[in-house]
Structure 1
Amino acid sequence: MTFDFAFAWEVLPQLLGALRVTILATVLGMALAAVLGLLWTALRRSPLRALSGLTRVWIEFIRSTPVLVQIYFLFYMLPDFGLSLSPMMAGVLALGVHYSAYLAEVYRSGIESVPKGQWEASRSLNLSPLQTWRLVILPQAIPPVVPAFGNYFIAMFKDTPMLSAITVLELLQTAKIIGSETFRYLEPLTMVGVLFLILSLVASAGVRWTERRLGRVAARA
């Protein structure tokens, strides 16, 4: 079987439409993971040992179970508890919760790199805990961990094909449907690989640009 460029051009618009679904799931999932990851980090630093311990157990549980199992659970099991989610919502929620456990560790490493004197200076200035986090700690903790954030963003992007297990018509699922309808898998699957490669390279370049940008901002500060 040879690569048919005319057929590839014909199915390209259909694949690009599915690529928008893949990108949307990744962006929404990463936004959710960033928020939840910061929440887990804050709870883990709680002075209440029970709360801190439960958060640690929760993070380890999420990290130690496959994301595909979590996708299945949210989509097929939550209706038994009276909560039904659309395939897209269940997929985004599963990706966000799963990667939030990893981002919690990323946040923790960044926060622990902030000198303890910064916390003491914030208290001496009578800053509230929220002001301390927003104005002092996070601006210093985030820039060093941008590369790790970028790595997890790209990893999530490459995990989106698992959403096809709950009927989300993302990029790979669309390519499989095209292949089953036309009995030509070479072109759609090859193009899926190329599109994933291009988007991953673009995301990597964006992460490097963000890292340099934050570095210049920190240097001026």
Structure 2
Amino acid sequence: MICDVIIPAFNEEKSVSKVVEEISKDLVRHVIVVDNNSKDRTSQKAKESGAIVLKEKRQGYGYACLKGMSWLREQEVKPELIIFMDADYSDYPEEASKLIDKIDDGFDLVIGSRVIGKREKGSLTPQQVFGNALATKLIKWFYSVSFTDLGPFRAIRWNVLEDLKMVDKTYGWTAEMQVKAAKNGYRCAEVAVNYRKRIGVSKVSGTLKGTVMAGYKILATIFKYI
């Protein structure tokens, strides 16, 4: 199965190399780092580690993911599977094999759940834990599919991803993917993944503004597609 990885990155010069280097090249064809208007050496570090580096100046997680997808559409041989992960080294890149194995079992979207996995103390803030619980409960109520996490570490079949017609440009990207997959009857699953404290400070959960904006956008996305 042809698998590519998309990694949105904003000012992650201290961590992006670790992420890229620990992705198994036996499982993955392209590692694509999308530099989301970083002001540091994120692009340089990613290139030195062997990643394909794209630039997206428009700020937003969704913008970066869409940039990576746009590049893949231009390739002669399309991927069969896409893995998304963060550049902050909070996930364990070697656990991508868990997600791939679950896809091989017949699922279309697999979320790496930090909630059911082992996580380092303090790696998820109280607001993240509460927000995940609320959002996944709403998804279960309105879309009848059970998740425990909206974590960014995930795998999805390329044809399914394209069919979802993703549009969110910022904080609602992960929720949009899960809601649309559930609504359209795709086979969704989770696998437990380990989680550690990120390198550096989160641009979302590490600030009050980021936390409020992300929470609002996620809830709005869930209600939008009912």
Review point. Where does the value -12000 come from, among 1, 2, when helix-only ellipticity at 222 nm (-39500 (n - 2.57) for each DSSP H run of 4 or more, over all residues; to 500) is the thing being computed?
Key: 2
Review point. One of 1, 2 was used to compute FRET efficiency 1/(1 + (r/R0)^6) of positions 115 and 163 (r between Cβ atoms, R0 = 35 Å, to 0.05), and the answer was 0.25. Which one was it?
Key: 1
**Study point:** With Cα extents along the principal axes in Å derived as 71, 49, 22, matching label from 1, 2
**Key:** 1
Check your understanding: Given a computed value of 28 for relative contact order in percent (Cα under 8 Å, 6 or more apart), which structure among 1, 2 does it belong to?
Key -> 1
Review point. Distance in nm of label points 7 Å out along Cα→Cβ at positions 43 and 179 computed as 3.4: which structure among 1, 2?
Key: 2
Review point. Upon calculation of distance in nm of label points 7 Å out along Cα→Cβ at positions 3 and 75 from the atomic coordinates, which of the structures 1, 2 produces 3.1?
Key: 1
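Only the coordinates and a few stated rules stand behind these numbers; no lab work does. For clarity, every value in this text was computed on a predicted model and none was experimentally measured. Cβ atoms are built from the backbone, for glycine too; each structure is taken alone.
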